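Below you'll find the structures, each written out as structure tokens.
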Structure I
Amino acid sequence: MKNFLLALVCGILLAISWPTYGFPLFISFGFVPLLIAEFRIRNYARSRVKLKVFGLAYLSFFIWNLITTYWVSYSTLFGGVFAVVVNSLLMALVFLLYHIVAKRTGFSAASAFLVSIWLAFEKLHLNWEFSWPWLNLGNVFSEYISWVQWYEFTGTFGGSLWIWLVNIAIFKAILQFREFREKAILYRAGIKILLLIGVPLATSLIMYYTYEETTEKIDVVILQPNINPYTEKYNTTDSRIGALLLELSQNSVTDSTDLVIAPETVFAGGTQLRNFYNSEAVFFGNQITRLNKDLGFLGGISMYDRFSDAEKVREQTNRIGPNDWYDDYNSAFLVKKSVDSIQLYHKSKLVVGVENFPYQNVLKPILGDVMIDLGGTVAMKTTQADREVLWLNDSIGTAPIICYESVYGEYVTGYVRNKASFLSIITNDAWWGDTQGHQQHLSYARLRAVETRRYVARSANTGISAIINSRGDIVKKLGYEKKGTISGKVGLNEGKTFYVKYGDYLARIAQFLALFIFLFSVVKFKRKRPS
């Protein structure tokens, strides 16, 4: 029962740490109860040791996942259940691997393995086809952005590493005090823990308050049309949507406005790719740019390319019938008179299920066309290889980040390496209702601002539209279910942070270290076993 309560407390501490309602300091000791429970089982249990460790870990992580991401079920019950149950399972398996290594090695090696294998797990969640990095530990500081200004060097993996180092230091102090009962242990541990927390925190605060914003800025107008995706978005015409965007723009654009931004798939009528240049989206984009002589328009569009040529078929192509296929696109486009042609980018980090059928060659023969409806459509989306930058002129480019793509730190750095001066995020967050879903999504965008030291201009159909500066502060925002616009200045930055240059290097080191320690523990254990 005591171990059960420890696991329960762990799950609750992790949950109440999470943005946007929680306080991240709880996560600095949130894993300690579970570590103590594992230690007790490893040293004192006589049977079903692995099963007990796995069960307790699953309980902790299930509570954490349920409280923080229950809102996925507002879009689809199956999707919500799948996300909570499977992600908890994966986390519990990672912790079980730590238990296996801890039985075969000393405290230092086991602790290093735990940190490494967790970071490796987070890296996996950023790259495999069942990608769900929402609960990667470094995200926990998104509402306390002044604590992690050094993310420009480490990305969110620096936060994950920080959390585990503090948890392990507290865990070690508890074990040593239990064994020796000396107050000096607590004093030394207290100083060490204070330094572990205080030095990175103080460094970040100094960076935050001494950071100098760029003086070069442009004027933007961000549109939030507030179209209900369940009752309106896919049941209205692009002409009516375009007229609404034009009306909102006319009320906000001035002679100094450089760019108008509209949300993801705001034009959802299903334009054929070959007809894109003659579409309502381009027509109304041009109408908006006529509001002043040097205005640009960036918006989202849903498109498809239908064909009968078998040679054009690729892995992401959808089949309609014999010799009948189509590619489906969730895209961003930019219209501007001073640029020779209309620029286009296709979303390439896809939502599992709705936009990407994971491991299709293996699962489709088993599941058929079953898809997890997380976003309002059930077709495989077609992606592109490069992170396209859309250009306002020869020297100013923006990253056309579409919805879910904004959760991926290293992925976003690809736009910056391609010379994006600021980040544009277009999204539609109304699928999850007025829950933590859209609030967390906005909050994570603040991390991208710090990692890249780029301003963020965020247009949500309804969710929260906002302007975020390169320190991660929300400068302006328009709340959930409010129709309107935001007008403001967006800074331009041409520099590249250490993280932009080197990406998730901490995770790559962790992957190597985890493999090395695991193999070392297995070999060492086999040598010790009697022949």
Structure II
Amino acid sequence: MLKRVAYLSMILTFSVFCTFSCADEKKELTASKSTSPRPNILFIPVDDLRPELGAYGNTSIKTPNIDALAKDGVVFTRAYCQQAVCNPSRASLLTGLRPDAIQVWDLATKFRNNVPDVVTLPQYFKQNGYTTIGIGKTFHNDIPDYLSWTERLHLKGFPYDPDAVYADDVNLKLLEAKKQEIIAQGKNRIDPLGEWYLKANATEGPDVEDDAYYDGAQTTYAIKRLQKLAATKEPFFLSVGYYKPHLPFNAPKKYWDLYDRDSIPLATNQYPPIDSPDFTVHGDQELRNYDDSHDLPLSSEKPWSEDKQREVKHGYYASVSYTDAQIGKLIDELKRLDLMDNTIIVLWGDHGYKLGEHNSWSKMSNYDIDAHVPMIMSGAKIKAKGRKTNALTELVDIYPSLCEMAGLAIPENLQGTSFVPLLENPNAKWKEAAYSQYLLGRFGTAETRKKERMGYSVRTDKYRYIEWYDWDKDLKKRGDYIASELFDHDTDPQENQNLANIQDNSNTIKELSKLLDKNFKH
């Protein structure tokens, strides 16, 4: 099985890769407003990355390259996704529309089935003369949207959905046994490119090179593609989307070795929010899909053992440091090619992530720790370099912001707001609120899976307020009101105590409810 590792490392030659391209289906919509060279865009989505980075004040994690990127840009300390799970969050950002507008609330829905003529962010740049290249995970894994790209690339030798790539012999043997069992049953579990996609254990740290995993291999390829783009001197929109730190937490041994496991801090609030409805905290179903996590106690019962918590969090940290190293390689090549002065770099995480907080793991709920994301704007067109902004911003704001920075007209249908003024004055008065939502029902107990519930949340300077409703699957709209949650971030930044049932807060709740109605227009 070790031959698999050797085969994967052959990706370094890059004689085997597959390119999907499509012709531009529409004529250029809008000419550039400026005659000066148009800026390049380096777009860096990172899956499951919570704002637990050196640039965000975390001293336990090792992220020197992202931290250096932050020093050359602006760090958004209060940026929020629109829904805390991959497909809705990414579809919202890339269309510039909120999940309700595109009716994407789960992992399976293709946004073009609901809004077939929508022009995505990379598609809009393509229509305006940019070469747009998508490598790795930009849209959701199996919903790539070919209309957005001049070229969409995937490296052979890896699953089409490279979340679960293994290199350790123990896991490779486990995967082979699973494969043979499925074959014996006459079932078909292969992805569109003919590569098996199965899950083994939740963590792995073999002594292999970076390119044994997809994120390393795609970075090596992206560097080669950057070199060709630099030679053409034409503007480009290059997206290099990183899978790690998505589960499984697999990274080369050297990144695990950066940490003393016993020194990694564990969550201090390993309990659900007091006085909140029992359905609101998503548990740990995603982690339970992995072989070494099947028998963990339910998160509704008690916290996991400290050893298990440290193992999982160590794996998350190692995976973040692995991705940080790949980002450093990209930025180093931009500098070597003298592209930094004319390249806008945007790094963002698609949603937050729980690592034991509220006695839960993964994302998929409506709390601040699920919706709060890292977002860093760096490189060209940034005046307030090395600064932070506490302004409330949203991922849906990225589309109009990049348009303005590139000198393109902002499409009128977008639902975000350009945050370009914050790149000059990070302390400027800004939005009164950020909005998120989450559709519960896919996971949890048998009882909670029977009904779907939609939670709408608003985050103001002081509060997070959430309203929960029954959800009508057929009509795709909210039903009866169920409950509310209110958290005061001045006194309770971890959101451990729901204040919605306290009578003294009724006026505050009325005002926050009006903000929800204003944004979501029920």
Structure III
Amino acid sequence: MPFDKTDGKKTMSYQDEIKDVQELISSYKGTWDGIDAEAVARMRAQNRFHTGLDIARYTAGIMRRDMEAYDADPANYTQSLGCWHGFIGQQKMISIKKHFGSTKGRYLYLSGWMVAALRSEFGPLPDQSMHEKTSVPALIEELYTFLKQADARELGGYFREIDAARKTGNTALEAEIQGKIDNFQTHVVPIIADIDAGFGNAEATYLLAKKMIEAGACALQIENQVSDEKQCGHQDGKVTVPHEDFLAKVRACRYAFLELGVDDGIVVTRTDSLGAGLTKQIAYSKEEGDIGDQYNSFLDCEEIAAGDLKANDVVINRGGKLLRPKRLPSNLFQFKPGTGEDRCVLDCITSLQNGADLLWIETEKPHVDQIAGMVDRIREVIPNAKLVYNNSPSFNWTLNFRQQVFDAWEAEGKDVSAYDRANLMSVEYDETELATTADEKIRTFQRDGSKRAGIFHHLITLPTYHTAALSTDNLAKRYFGEEAMLGYVKQVQREEIRQGIACVKHQNMAGSDIGDDHKEYFAGEAALKAAGEDNTMNQFG
């Protein structure tokens, strides 16, 4: 098996693997002589991970090392993009290796929003945990199937290069390519997987967590909303649960990791309290000042006398006073306005003190100072608190950052009379100093947020939902319009060829060459292979 730069552990070299297999074949006294030792070594290299648990254990180690590196220097933050199909995840990692040479610090994110919108048998659904929960582990397994295939494809190319070098007697080139195999870096990277609010009670959360881990997930992200009232983090109507209810699900995830032997699995706890003004229940409290009492202290209450009690009233005794929480017709209880940040801070501290590894604070805008203000308070109690942050497409990044610059300039006394704050999204401002300054702040947002606000991991939840729609719109406009076939050739295929997009050879990407290799292993000269002279993929050589 090749050496892996991400893993950091020396394993058997390519040549040692061949020798090891040859000894095994020889031990069967000629009955296995039809098996080629080098072919077996190649197949083993192309299939390094045999189970999802192998992947979960391997990638959990990557994340733990990355977290330590971030603690040492916040410049070592990590990133990911959301995926809704195995092919999308595969192409991201192929692109990353192509452009940057390494997958270090780059993960994939599995978004519950995209599973709901794109993977449900019910058709497109809102992000309200209505989709089949089994579709989440199914997508994790699919993503890793495609990532493993990317390994097999790239290594298969190296094996063909070795064979070609041998035919010409170029031993130096053969040695060079063998070095690439021995130092091969896998496309298999950590996936942070969204388990929503747990899809039911703690037992349901545990059962689903196990399926997700068995599929390969090393990091589970769970939120503190009510399962049956769950809303997208950037929509209204969010309802949170008391801390003890949430912590039961956090522990369920940890038990699932430990049961399956992924001892360093990562639990990401997300708080939606900043935008959630409601709770479904009053927390249980044993004594004043405990976590239940702290949760209840944020309830919007009115003081009443004992004689004012009405039938079915719910009251709290605090300091000898009877307080009646405001209860809505929906039977939900209301929090006091303006308490969101305080509740977020309490949520985060409580989670980290009870088994969470990373935090996720869902905000209504991308604002470094707002995030940092909460993280500073959390770090007064937990100094190494770290965040996963949603660089969400639900934010209008252009408008938000232009308004942030406008507000900062106005506070500094700078003349902003040339700008209409409410209309800053307008194209008329695109070439202005304000727009340029805002764009620079967007460019450095991740770096600034990681340095100032404790953000270890930046992700975009559903980028390819939008890129697929945008590219499809452009193709449809051109292909069904005057450009016709030129609309495809000029804007798609020609760019694939000139930019070196591997997928231009779509037969190869789909595994045709891997299949040819196997046919040759199995049938020798009798193999009927697809990659002959008449294969039109040769036009892209």
For distance in nm of label points 7 Å out along Cα→Cβ at positions 220 and 468, structure among I, II, III ranking highest is II
Taking 3.0 as the value of distance in nm of label points 7 Å out along Cα→Cβ at positions 428 and 452 derived from one of the structures shown (I, II, III), identify that structure.
III
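Here, each number is a calculation from the coordinates, and none is a lab measurement. Note that this is a predicted model, so its numbers are computed, not measured. Cβ atoms are built from the backbone, for glycine too; each structure is taken alone.
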